[in-house]
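These are the structures, in structure tokens.
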Structure P
Amino acid sequence: MKFIYPLTTTLLTVFWLTVPVFAEPNSLKKMENLQRLLSTYKCPGCDLSEADLSEADLSGADLQGANLQNANLKDADLGGAILSSANLIEANLEGANLSGTTMYSTTMRQANLKNADLSWADLYQAYLEEANLSGANLSSANLNQTKLEKANLSNTNLTNANLSNANLANANLSNANLNQTKLEETNLCGATLPNGKKGDC
């Protein structure tokens, strides 16, 4: 019986020393992905979740299918970047430049896009449920079939934007500029319209 205690202690020691070894590769991989992105502007499918890319120059970057969930992209320049099928759930994109960005089927649920520039961006079939787009510039953006349920679009510029077949149920469009905006087959059920009225269901 005198050998049980030393053996148990040894096994526990090995266990606790081993745990960090399994955790490190993931963190190192994220660091490698970050370095790759900043040096080549290409990191499709990369895991960049929770990365701090605030004020980064990522114009024209290829981030198709990348995981940017909870990433900090505040005031970043993503003009002309490719973000199709990327995961930007709860990402911070406040004040970011997303002009001309390609975002087919990009998931941005509960993302912060306050005062972001999304002019001429292609958001076809993107997921923006409960996203904060207040004060954003969406002029001439393609939002065809985009999901915007409960999104905050107050004070946004939607001039010449295409919202055909988009779902804006219960969204907030107060004080939004809808001049020449395409609203064919758009779902505005319960949405707060620019004039303060509720959309028909």
Structure Q
Amino acid sequence: MKAAALVIRENKEGIMHLWEETVRKEIPKIRDTEHLVLLNIVPRILDDVAQVLEQSYEKKNLLNDINLDKIKEENIDHGRHRATSANYNEKRIIEEQIILHKTLIITLKNYNAYNEEVGIVLSLVIEKSMSYSAKSFSASLQDMREKLIGTLAHDIRNPLSTALIGLSAVDYKDGEEQVNIIIGMAAKSLKRLSI
């Protein structure tokens, strides 16, 4: 497992290049995504995968003792970031992770650093990564929706409240000129709704 971790660390640029090339080819909707946006968090995820492989080498109980806290943090960030990027959905996030998994397997096999234990750890890490990223993506979108709805409700309430207050202040005893001023202000407030 240490050999696999070393291969990942020493070939990070090549892994990222192969991953990016494959993502652009296999996920057409994100083909035009900027290089930096696409790769924003992949280097840190690769470092975390290498670290998990190194930890796994030292652990007796392979699956129960692996610390995935860093993987969780990075993929929560990844999901949040993808939620603010165009053309992303949960399916595409999962597809990115699957492509990363394939890319790591190809690279590790090319360097004779892939075996059954490495495969088990990689599968566990990628499955957890998919879960964290997709959940974070969904939660981020929900937060954005709630904020948008709150903003729209606020923007609608303010002109309506102003118009209602103005119209409730209309007193025909004040004269036609004063009534027309108040009605004009209420109308102006309501016109803001249509802009």
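Among candidates P, Q, the computation of mean count of other Cβ atoms within 10 Å over residues 39-46 that gave 15.1 used structure P. When you work out FRET efficiency 1/(1 + (r/R0)^6) of positions 79 and 175 (r between Cβ atoms, R0 = 25 Å, to 0.05) for each of the structures P, Q, which one comes out largest? Result for FRET efficiency 1/(1 + (r/R0)^6) of positions 79 and 175 (r between Cβ atoms, R0 = 25 Å, to 0.05) over P, Q: largest is P. If helix-only ellipticity at 222 nm (-39500 (n - 2.57) for each DSSP H run of 4 or more, over all residues; to 500) comes out at -7000 when worked out from the coordinates, which of P, Q was used? The correct label is P.
Work out distance in nm of label points 7 Å out along Cα→Cβ at positions 31 and 95 for each of structures P, Q, then name the structure with the largest result. Walk me through the intermediate numbers first.
On the way: P: 2.9; Q: 1.2.
Structure P gives the largest value of distance in nm of label points 7 Å out along Cα→Cβ at positions 31 and 95 among P, Q.
Tell me which structure, out of P, Q, gives 23 once relative contact order in percent (Cα under 8 Å, 6 or more apart) is calculated.
Details: P: 10; Q: 23.
Clearly, the read-out refers to Q.
Looking at structures P, Q, which one was log10 I(q)/I(0) by the Debye sum over Cα atoms at q = 0.09, 0.15 Å⁻¹ calculated from, given that it came out as -0.40, -0.82? Comparing all candidates, it corresponds to P.
Here distance in nm of label points 7 Å out along Cα→Cβ at positions 103 and 151 was derived from just one of the structures P, Q, and that gives 3.2; the source is Q.
So if we calculate distance in nm of label points 7 Å out along Cα→Cβ at positions 87 and 111 for every structure here (P, Q), which label has the highest result?
Numbers: P: 1.4; Q: 3.0.
Top value of distance in nm of label points 7 Å out along Cα→Cβ at positions 87 and 111, among P, Q, belongs to structure Q.
Hey, P(r) over Cα pairs in 5 Å bins from 0, in percent, for residues 119-182 alone derived from one of P, Q reads 3, 15, 10, 10, 8, 7, 8, 6, 6, 5, 5, 4, 4, 3, 3, 2, 1, 0; which structure? Label of the source structure: Q.
All of the numbers you see were taken from the coordinates with simple rules; none came from a lab. Treat the numbers as computed from the prediction; the structure is a model and nothing was measured. Cβ atoms are built from the backbone, for glycine too; each structure is taken alone.
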